[in-house]
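Nothing in this text is a laboratory measurement; each read-out follows from the coordinates by a stated rule. In this text the structure is predicted, and so the values were computed from the model without any measurement. Cβ atoms are built from the backbone, for glycine too; each structure is taken alone.
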Structure I
Amino acid sequence: MTELAKLTWPEASKFFGPRSIAILSMGSTEPHGPHLPLDTDVTIAMAQSRRAAEKLTELGVQAILLPPMPYGITRFTQGFPGGVTLRPGTLWAFIEDIALSLQQDDVRRMMISNGHLEPAHIKVLRNICVDYSECGPGKCEIVFADNTRRRWAATLSDEFRSGDCHAGSYESSIVLAADPDAVHHDKLAQLPEKTVHLIENIQKGVQSFADMGADQAYCGAPAQATLEEGHEMIERLSDMIVTTCRETWPDLF
């Protein structure tokens with residue numbers, strides 16, 4: 001596993017090339033209840049990316065971890081301090097500029113690892129991958145291991161599939177495994193389960209957690225989070241990336 005930001009430029013030159021996979025971790029800076037940090041989604045994406053990069057390296061594939069993107073389209077937490085949001089065009093341009101920069105160094109494959117589940121954010125990631133799939137010789141193809149697709153969601157927890165998982169047991173467990181010092185353990189243990197019917201409310205056009213009844217910027221069952229679940233979810237998330245890489249770029253394996 002190689003983290004680009006930790007390399008010197010001569011070291012980076014040895015890892016760039018058409019057979020390398022650059023992994024871009026994407027998250028958000030937004031409220032995640034009173035018990036998790038604002039960078040929770042970044043932590044989740046980075047945990048997925050690091051473990052996937054380790055597995056790819058074991059398979060003989062050169063994986064490069066790009067510095068993470070800590071901002072996304074973050075509107076559902078409006079009304080709670082701490083959220084920083086981008087416009088859709090800004091997010092698109094950010095990803096596109098990274099792909100264009102990678103092309104200059106002969107990198108032709110970029111995988112997006114995403115921890116932020118807001119629908120408008122997911123829409124941008126899906127659409128830019130369509131634009132940058134099979135985009136011709138010399139171009140950087142962008143692929144997204146989308147855990148909100150039914151195929152991958154089925155491999156995750158019951159809470160994740162329910163939709164009521166914002167700072168609940170699913171996300172809290174992963175942060176417990178990946179960044180335990182960032183968790184407010186005393187508050188985590190005291191939070192009651194909160195059901196807001198997230199998916200149904202989104203379908204009805206409700207556009208904020210506050211309007212859904214998530215008055216502390218969380219839903220789900222954070223107090224049920226465990227270290228074991230966190231490690232298991234990271235394994236399953238990382239497998240999504242490895243499998244997607246195998247299916248998209250079989251010539252590397």
Structure II
Amino acid sequence: MKISNAVAVVTGGASGLGEATVRNFVEGGAKVAIFDMNAAKGEQLAAELGRSVVFRKVDVTDEAAVRAGLDAAVGAFGRVDVNVNCAGIGMAMKTMGKEGPHDLGVYRKVLEINLIGTFNVLRLAAERMAANEPNEDGERGVIVNTASVAAFDGQKGQVAYSASKGGIVGMTLPVARDLAFYGIRICTIAPGLFLTPLFEALGEKVVEQLSAQVTFPRRLGRPAEYGALARHIVESPYLNGETIRLDGAIRLP
């Protein structure tokens with residue numbers, strides 16, 4: 001699918017990996033609807049990028065909010081061709097620690113936003129895509145989800161986060177099979193350590209220590225590299241049902 005003139009919905013699109021994806025897509029000629037809970041950043045980014053971008057405050061776990069956001073995207077641009085899901089959270093907590101067992105509410109919240117929220121958006125986006133006219137390859141839409149290398153080698157305190165990201169990896173192939181009839185592809189990106197605002201806030205010394213863990217190149221990933229891969233997936237019709245690690249060959253200890 002050509003990125004030029006495509007209409008994309010990007011969750012978590014106001015910052016980090018999502019923002020980089022929005023910028024890449026707009027540079028390629030796409031129109032983008034940003035879904036995010038941070039209205040200030042989302043509106044600022046939409047204003048900066050101009051008429052090809054709209055922002056809607058959307059809680060990805062809320063079916064009505066997602067439907068309303070998709071209605072807004074269709075109202076602004078006529079259809080939905082692409083959905084990139086970057087919205088997510090992480091909370092560090094061990095299965096059993098000094099304060100007792102892992103808080104079940106925290107575990108539920110991480111899975112609710114990261115895993116159920118991702119599925120909630122993609123299923124409703126797929127409904128819109130299924131109504132599109134197919135292109136020359138029979139495609140009607142493309143979905144890109146965001147997992148993490150923690151899905152495969154999660155560290156201490158990442159049990160909830162790793163479980164949520166492992167769920168995203170696990171549903172990639174079944175969703176690809178489910179949506180093949182409609183001409184909709186899906187892939188998942190599993191990023192390693194990326195220089196997002198969360199990591200920048202840790203300070204230069206911590207960033208240097210984390211960078212030293214990466215095999216090559218020995219640095220943190222750049223959000224623009226995620227955006228470039230998301231665009232490559234959209235534009236490569238034979239990529240489907242796969243999870244791609246984007247991590248400089250890091251394996252978390």
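In this comparison of I, II, the computed figure 17.9, 55 for Rg and Dmax of the Cα atoms in Å is attributed to I. If FRET efficiency 1/(1 + (r/R0)^6) of positions 175 and 215 (r between Cβ atoms, R0 = 30 Å, to 0.05) is calculated from each of I, II, which structure is the one that comes out at 0.90? That value comes from structure I.
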